[in-house]
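What follows is calculated from the coordinates using simple rules that are stated; it is not laboratory data. What you see is a predicted model, and the numbers here were worked out from it, not measured in a lab. Cβ atoms are built from the backbone, for glycine too; each structure is taken alone.
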Structure P
């Protein structure tokens, strides 16, 4: 609880993953990937209840091991076409609509910490916001990006005013990092999204803490970051 408001953290973790099979239970520095997020949720000073929702018994057993609540998700909510918001709504339906705010914590963001979660909640309350979503600075300016035609022609690929500009002279852009989504529960159920129409703000995180594991390369990069000090000693 924070300033009289209650917070429910939901950690959605499907058993299936095509690009990185079983990624939510792959070990990252001696513990399953999902355990990093469970520990961050449990370590928060403000989250009142944390639950893992999954179709996988193996993932739910990990949740039990780490003393977090578990919800068995129906198979129809764990398909490739299923949405995260449907899983969140199912969890709220099972638990009951008794928490003021719902916090979505995806297990693919292992370097998001309890401190980040608490800062985001404090920011939410300071702004008197209905929703807060975490972002980080974009690694590459989208102004240097475009679609390509079938013949791969780069004619008009860049705007004329962008050509020859240094990256530091371009406007700063931010992207979603997938680490933290907070929304007033009633608004979430009403609008069916964390991206509310109004009174929504960005909580800015550093890029290192914003790693989102989607494939093997992401996993290897995260391992390097976690073991940065040990690796430095070997160099």
Structure Q
């Protein structure tokens, strides 16, 4: 079994770039996933290119059959995206998905900048069985390590489509979270809907020509607003559980 103890090894440089460089991840079409619990979940459904374990963690995945690379603690610390690494990583190919045909429900992330918010919303979407997510530029990379941790790996089970609003089907019914919108409690969504959540600081950029429906979450308490991932989760739950 191969062992890597030096941070100057070419593979270590490769893994560091996978953690830090969005363009490199997409150019190589691979991503580095970290963390024992997340890897246990993903290994049940997906096959990594290679599995890497810190020296004291060789028994974490005893049933895994594939390429293993043992790495030293100094290497684990070098490639880790967290302060205290568990010392276990796997390199996965980015999944390829066919563009879906008729989409009944979708989530649209309009220029979200925080990868933590992106990841949390992806996790919520998968939990509520909303399987298609549009990421409108400029949006944080869903494969960012922080987004992967926040999403608990939901990215691997979603169809992610990046681009401008032009990539959204012209007949899609767009529902936008907005403080001036209709009360969510009384809103009746159409059968097919795309929920748009806007940039944390500047709101949404849906063209008026798309005739979006605006909805809002009434807040009787003293808070003026919610975090975008909180608001998106509340609205997604309400839409997916509508009686219509």
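Name the one structure among P, Q that volume of the Cα convex hull per residue in Å³, for residues 130-225 alone of 182 was derived from.
Going through each structure in turn, the value belongs to P.
Where is relative contact order in percent (Cα under 8 Å, 6 or more apart) largest, in which of P, Q?
P
Identify which of structures P, Q gives the largest calculated value of Rg/Rh (Cα atoms, Kirkwood Rh).
Structure Q gives the largest value of Rg/Rh (Cα atoms, Kirkwood Rh) among P, Q.
Thinking of P, Q, which structure, once distance in nm of label points 7 Å out along Cα→Cβ at positions 50 and 186 is computed, gives back 2.8?
P
Quick check: 3.8 is what I get for distance in nm of label points 7 Å out along Cα→Cβ at positions 82 and 170, calculated from one of P, Q. Which structure matches?
Going label by label, the one that fits is P.
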